[in-house]
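What follows draws every value from the coordinates through simple rules; no lab data is involved. Small disclaimer: the values here were computed from a predicted structure and weren't measured.
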Structure P
Amino acid sequence: MTEAQNPTFLTFAELAQRWRISRPTVYNWLRDAGAKVLDFSQKSGRGRKLVSLSEVLKIEGQHLKRL
């Protein structure tokens, strides 16, 4: 598999699409979970933020509905 098919890190926009929630809700879920986020922004600007796939899978496990 290539990196595009199996990403190691996901952006907040990708997470919003994956979880079918809004981007502000992604911020809340990540904050509540205490997830570590890679931040490539400068101090005073907007930048790209990435979340590792292992953190994403951990959060998904917490929010998974039991049948």
Structure Q
Amino acid sequence: MISGKEFMNMTPEQIAKLFPVPRCDCGEEITEHPDEWYRISGRAVCSDCYFNGLGEIIEEHPIYVPRRRM
């Protein structure tokens, strides 16, 4: 823990180190608010990885396959 006085004397670089930017597995910074993060299996991922993974799932299991019922 640091005191308020110590915090006020810190440089912006030192403060930034206290709050690291989360990163996706691909290395991309996740810049969205934590409430808006995309998640795969509970892990936060960037939007590119999320939609790539979603596309693969949809290709394997199409959302709609028209069938004729009699």
Structure R
Amino acid sequence: MEKVQELLNKWGELIIYTSGGQVFEIHIGDTQFDTENRLIHLQGPDSKYVIDGDSIEVVKQHYGHQEES
């Protein structure tokens, strides 16, 4: 979990994959780390997520790009 926090601070945006098969795009401005309880809090546009910080299996650096229309 600490590595996810470190990489997010370095890159600003990540895509994380959990052991349960969920995929989240997280950003510095919408993500909080609770290291005491090993949780990642993500504020989405219409939902709040609480992610088990120890369930992260893959971290992908995400680059900005133009959306296809």
(message) When helix-only ellipticity at 222 nm (-39500 (n - 2.57) for each DSSP H run of 4 or more, over all residues; to 500) is computed for each of P, Q, R, which one produces -13000?
(response) P
(message) If Cα extents along the principal axes in Å is calculated from each of P, Q, R, which structure is the one that comes out at 42, 26, 23?
(response) R
